[in-house]
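Enquirer: What follows are several structures.
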Structure P
Amino acid sequence: MNNIKHLTGFFDRILEDRNLNPTHVSLYIVLFQFWNINHFKNPISITRDEVMRTSKIGSTATYHKCMRELNEKGYIKYEPSFNPFKGSMVILFNFSEDQNQLMKK
């Protein structure tokens, strides 16, 4: 997994997505960091409090809205646990492959 190519692919993707805002980007970057710490193994287990604190999101409603939208738009696969004592699962997709496709065009 090449971090730089992945992030380049992610940023290329968000340039085309006018519905994302800085909160979505912040949230994704934090999820990417947790994925990096997990050596890019999917899925990763996250807790809402830790992700909100790190991404500087102050509202649980905003957090859930952004997670749902990132999931719906195919940036992540989000599997909420609905259990405050068990972390939710997130799968991140490798966007470095998308970058290779863009380079060929």
Structure Q
Amino acid sequence: MTRTRSLANILRSAAAPALGILVIANFAGYALLGPNGLFAWGDYARLHDQREVELTQLNEERDRLANRVELLNPNSVDPDFADELVRRNTGQVREDEHIVVID
């Protein structure tokens, strides 16, 4: 005797494996296509290169500013640099002028 299974029984028995497959497919999709997935590695490499260039520029700017701070050290102020700053901040020099101090 063969027994015919009803549609409800067939669906009930297939629900757990189908749900498992959907969960695995979801994780696999995020592993490949997600923001941290395999296909995002190229973006990470490009962003890393951009950040390195930006870091180099910021380090150069920091070194330039550190030099200016050292020139304004209260214990040993560079008179030429101080004169240049005073003239520039009081509007006594234009942008196209260069200050040359001769002692």
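Enquirer: From which structure (P, Q) was Rg/Rh (Cα atoms, Kirkwood Rh) calculated, if the value obtained is 0.96?
Expert: P
Enquirer: Given a value of -17500 for helix-only ellipticity at 222 nm (-39500 (n - 2.57) for each DSSP H run of 4 or more, over all residues; to 500), point me to the structure among P, Q it was derived from.
Expert: P
Enquirer: Okay, next question. Using distance in nm of label points 7 Å out along Cα→Cβ at positions 30 and 70 for the comparison, can you identify which of P, Q gives the largest number?
Expert: Greatest value across P, Q: structure Q.
Enquirer: Okay, next question. Output the label of whichever structure in P, Q has the greatest value of distance in nm of label points 7 Å out along Cα→Cβ at positions 6 and 86.
Expert: Sorting by distance in nm of label points 7 Å out along Cα→Cβ at positions 6 and 86 in descending order puts Q first.
Enquirer: Another question, if that's okay. Name the one structure among P, Q that distance in nm of label points 7 Å out along Cα→Cβ at positions 54 and 78 of 1.6 was derived from.
Expert: Corresponding structure: P.
Enquirer: Can you spot which of P, Q the value 6.2 was calculated from, given it is distance in nm of label points 7 Å out along Cα→Cβ at positions 14 and 62?
Expert: Details: P: 1.5; Q: 6.2.
Structure Q accounts for this read-out.
Enquirer: Follow-up. Which structure, out of P, Q, was FRET efficiency 1/(1 + (r/R0)^6) of positions 22 and 38 (r between Cβ atoms, R0 = 25 Å, to 0.05) derived from, given a value of 0.50?
Expert: P
Enquirer: Next question, about the same structure. So if we calculate FRET efficiency 1/(1 + (r/R0)^6) of positions 46 and 94 (r between Cβ atoms, R0 = 35 Å, to 0.05) for every structure here (P, Q), which label has the highest result?
Expert: The maximum falls on structure P.
No lab work stands behind these numbers, since they all come straight from the coordinates. Treat the numbers as computed from the prediction; the structure is a model and nothing was measured. Cβ atoms are built from the backbone, for glycine too; each structure is taken alone.
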